[in-house]
Structure P
Amino acid sequence: MANNNHKSKELFPETNAFFRGLFTTAKPEPPKTVRELRRAISASGLRHADCVERSELEKRYTDAVIAARDAPGKEGLEVEQTLVRAGAATLEVIDGLRCLCVGAAAPELVVVLYHGYGAHGVEFAALAALLCERLLPRRLQVVLPQCPSGESWFELDVTKYLYAVTMGEAAKARVVRATPNGVPEMRCRQRQFLQTLRRRAGVAPSQICLAGFSQGAMVAVDLALDAPEPCAGVVALSGFVMCVEDWARKLQGKKGLRVLQLHGLEDRTIPYYTAPWLRDLLQTNGARVTFLPQACSHECGPASASAILAFLAGLF
């Protein structure tokens with residue numbers, strides 16, 4: 001049977017080649033001239049005025065491919081372009097991650113805000129611009145990294161968490177103790193990204209605030225606890241708990257970590273009744289948690305901006 005299948009694949013090679021060509025998108029030819037390189041880089045939204053040598057343009061073009069691949073939809077691009085044209089933001093590729101960097105070029109405090117599962121960082125561009133404007137004259141920069149190719153930061157099955165709740169305390173405990181697939185890889189990649197970001201911005205670890213929404217909140221908490229040095233603080237928006245024993249152990253070395261936790265009372269994606277699980281884990285192990293329920297669903301509502309502003313103002 002195996003031999004027959006092998007032969008059948010060779011019966012109509014022209015037909016097979018035709019359909020492969022029909023359903024496979026050909027990769028565009030890379031730019032060959034300096035002018036083509038500059039044009040391609042500009043089309044991605046990146047700058048190239050600082051590129052003098054051709055080798056620098058070629059490196060920037062590699063970043064341009066990432067910037068184009070991970071770009072938001074039409075509305076998101078319009079938001080980005082408006083901020084960039086106004087001089088309020090720049091588009092960068094930092095350690096392989098497409099980032100919209102809003103606010104000060106030489107910041108006193110950098111907020112890294114991780115988006116949620118299957119979302120795009122540009123969703124928080126308006127919030128980032130508001131925070132930077134309201135906190136003047138203090139120099140704030142908000143960096144919105146984009147997960148590559150629309151991937152999630154790590155594997156996440158929310159239905160498994162919610163199903164465990166219905167199965168009793170033992171099932172719930174097993175789920176929140178587990179380390180989801182992809183978390184170790186995420187830690188490694190984001191540790192390198194944050195190091196590169198700190199060098200680029202010229203700030204110390206204590207001048208980095210890690211923030212996130214939904215799955216991004218889980219990323220922010222995890223990275224803050226995994227870091228060898230304490231960060232300025234954490235903003236967890238509609239997040240959840242995971243690997244609780246690991247987090248509890250790491251919290252022993254992060255006593256006094258400042259955390260702002262916001263969660264919508266009408267949240268049906270990550271129900272509000274799960275919010276105290278994270279709050280209690282953090283508080284019990286020495287974190288300084290400000291916990292504020294919000295009159296909204298699974299979103300960052302208008303009242304959230306005021307709470308975040310007040311929290312960030314206390315970090316300078």
Structure Q
Amino acid sequence: MKKLLTILFVVVALVSFSLTVIDDIGRVVTFETSVNRVICAAPSISDFISNLNLKGKVVGVTDWDTSIGNEISYTVKKGDTLYSIMQKFGYSDARLNEIKKANNLKNNSLKIGMKLKLPLAEKIGNMVPLNIEKIVSLNPDVVFLTGGFQEPEVKKLEKYGIKAFVINPTSFNEILRDVSVIGTILGKSKEAEKLSSSLRAKVISIAKSNSNKKNKPRVMYAMVSNNVSTIWTAGTGSFTNEMIAYAGGLNLVAPYTGNNGWLSVGPEFVVNENPDAIIVPSYYPGDTSSKDKLMSAEQFKDVNAIKNGKIILIDGNKASQASPSLINVLEDLNKKIGELN
């Protein structure tokens with residue numbers, strides 16, 4: 001019902017400019033004017049906006065953000081104008097003087113080959129608690145944030161008259177829906193629908209290619225911290241479980257669940273289930289810390305995945321958040337699981 005209501009409200013009445021949308025925790029949010037100044041209070045939301053190529057609308061991000069920097073470097077090409085470049089990256093006309101100042105431009109004239117600095121977002125600090133004073137100073141039209149631990153921040157923002165909108169997808173379908181929702185809020189509904197359709201086609205293609213395969217490898221996802229005594233893994237209700245299924249793996253943890261589908265298990269679970277392969281996150285190039293801890297654990301010496309060296313590394317940053325880049329992880333995982341046979 002919530003999904004149906006969201007779809008209905010996204011296309012609801014436009015009188016002058018008035019858009020009413022239901023966010024991912026069921027709040028009704030009305031936008032009376034076009035949205036040109038955005039704060040992303042969570043890295044996952046910045047990934048949505050980056051994929052929509054609307055970085056120019058973002059004026060603030062958290063210290064944890066990796067999708068949106070403090071500026072874009074752009075080389076002027078034949079046919080470019082200052083306004084066409086601004087439109088390309090989602091800048092509003094109100095930021096024209098800011099761009100001219102950043103490039104010491106006395107007028108709107110550009111030369112082919114010149115390097116432009118396009119100012120982006122300022123840092124607002126941590127995800128929790130939000131720096132309300134800094135947010136107020138940036139005069140945003142909306143602050144996008146996630147659910148869960150960030151939900152209490154909504155009331156703090158509303159207390160200061162700041163519009164808040166919660167994006168909290170928990171599945172691939174909801175990620176694709178939120179691409180359209182965010183694009184509509186930012187005035188790019190057609191572009192967002194095109195992106196959503198393109199990403200959906202990729203997901204469906206991968207899922208179909210694996211749907212009828214027999215003897216799928218038995219796998220599990222493992223997040224290891226200091227040692228293997230406690231391993232966090234993904235079961236039913238998590239987008240990671242969904243991703244493993246689409247990629248052609250048989251998730252051994254699928255019969256179990258926890259908060260948002262996540263639960264902790266001990267080494268005896270891994271030994272008893274004896275997976276053919278174990279999927280682990282890698283957070284930077286060359287990061288094999290999780291793999292190394294599993295491979296060196298004496299308890300796992302007879303586990304098939306360890307004996308055969310079948311540890312699959314995936315991008316832990318992208319895999320940790322429900323956003324469009326998760327489709328890139330799905331493509332990578334699909335390839336790597338396919339290579340196990």
Structure R
Amino acid sequence: MRAVVIQDFGDPSGMAVIEAPSPVPTAGQVVIMTESIGVGGVDAVIRRGTLGGYGFSEGLVPGSEIAGIVTAVGAGGDQSWVSQRVWAFTGTGGGYVEQAVARTDDIVALPVGLSSNDAVTLGSSATVAHFALAHAHFAPGESVLVRGAAGSIGIATVELAARGGASAVAVTTSSLERGTRLRNLGATHVLDRAGEGDRAAPKSFDVIIDIVGGADLPAFIDRLAPNGRLVVAGVVAGLPPADFGMRLIEAGAFQQSRSIATFSLNTVPASATAAVRAEQFAAAVRGELHAVVHEVLPLELAAEAHRQMDLGRVFGRIVLTP
């Protein structure tokens with residue numbers, strides 16, 4: 001089968017298509033013939049080498065979510081999965097392939113009416129958005145800022161915050177055109193990447209969901225209201241400065257009782273994520289949640305997908321197809 005590997009960390013040119021053995025599932029696993037592969041922000045962060053300290057090495061097959069048809073089940077597994085259309089989490093890698101392996105605990109049956117492309121656009125992103133807002137203790141009537149709203153996690157956060165009764169949903173993005181699209185999805189205020197540009201926007205926010213990270217993260221801590229909560233759900237711009245937490249205790253800030261936290265789905269029980277994911281898939285079929293697919297590319301153009309991400313050209317999610 002064909003697979004994409006990272007031969008050299010850094011530029012997308014370090015990615016290559018290779019021939020790899022077809023997988024055989026072990027106990028607790030399934031093999032899925034992939035129809036759609038989600039290209040996530042974390043894939044680009046890993047490929048750049050930003051997370052080198054996390055044990056990633058050359059030869060890694062990137063990608064964490066796919067959708068397709070189960071073709072085999074490991075020994076002792078539930079054979080009724082065979083021939084079912086599913087969404088699957090493959091871990092921190094293993095997704096950019098024609099045949100993927102996933103744990104049975106990490107697959108969700110797809111409802112009739114939901115395409116595989118839409119499934120990999122929502123499957124991880126909308127679930128992260130849901131639990132990131134919960135981690136921030138978001139409540140109806142509170143103001144929310146989504147930093148880095150043009151990606152699939154950001155878009156889902158905008159929709160869920162608006163549906164959840166936020167008093168304001170502000171977004172940071174790179175262009176007026178993107179801002180218009182985000183308004184159509186529930187945003188009430190559009191800001192530039194520095195968090196400026198709309199005089200009517202709240203000066204401070206009860207909740208900030210940050211998917212960007214990077215050097216500018218400390219400035220957004222200053223945008224928290226008293227008792228405000230900032231949750232970092234991604235670091236697509238790289239890691240923040242080592243001393244970013246000082247913004248919480250500098251003169252005048254300590255008395256605001258602000259807080260900052262990170263969020264990863266790794267801390268949520270699989271049963272809880274599966275239940276939320278299934279409900280979100282059903283909501284998408286009902287038209288209540290929207291999958292924004294930027295472009296569909298063949299698997300062999302995975303490097304091109306990453307180039308577009310590095311250039312900031314993607315609104316929503318790029319999907320690869322074998």
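The numbers here are math on the coordinates, done by the rules we state, and not lab data. Everything numeric in this text was worked out from a predicted model, so none of it was measured. Cβ atoms are built from the backbone, for glycine too; each structure is taken alone.
Who wins on distance in nm of label points 7 Å out along Cα→Cβ at positions 215 and 287 among P, Q, R, i.e. which is largest? Please report the intermediate quantities before stating the final value.
Values: P: 2.0; Q: 3.5; R: 4.6.
Sorting by distance in nm of label points 7 Å out along Cα→Cβ at positions 215 and 287 in descending order puts R first.
A value of -0.39, -1.35 was derived for log10 I(q)/I(0) by the Debye sum over Cα atoms at q = 0.15, 0.29 Å⁻¹, for residues 87-134 alone; which structure in P, Q, R was it taken from? This value belongs to structure P. Once Kirkwood radius over Cα pairs in Å is evaluated on every structure in P, Q, R, the highest one turns out to be Q.
Here distance in nm of label points 7 Å out along Cα→Cβ at positions 47 and 295 was calculated and came to 1.2; which of the structures P, Q, R was it taken from?
The structure behind it is R.
If helix-only ellipticity at 222 nm (-39500 (n - 2.57) for each DSSP H run of 4 or more, over all residues; to 500) computes to -10500, which of P, Q, R did it come from? Among P, Q, R, the structure yielding -10500 for helix-only ellipticity at 222 nm (-39500 (n - 2.57) for each DSSP H run of 4 or more, over all residues; to 500) is Q. Look at FRET efficiency 1/(1 + (r/R0)^6) of positions 111 and 303 (r between Cβ atoms, R0 = 30 Å, to 0.05) for each of P, Q, R: the largest one is in P.
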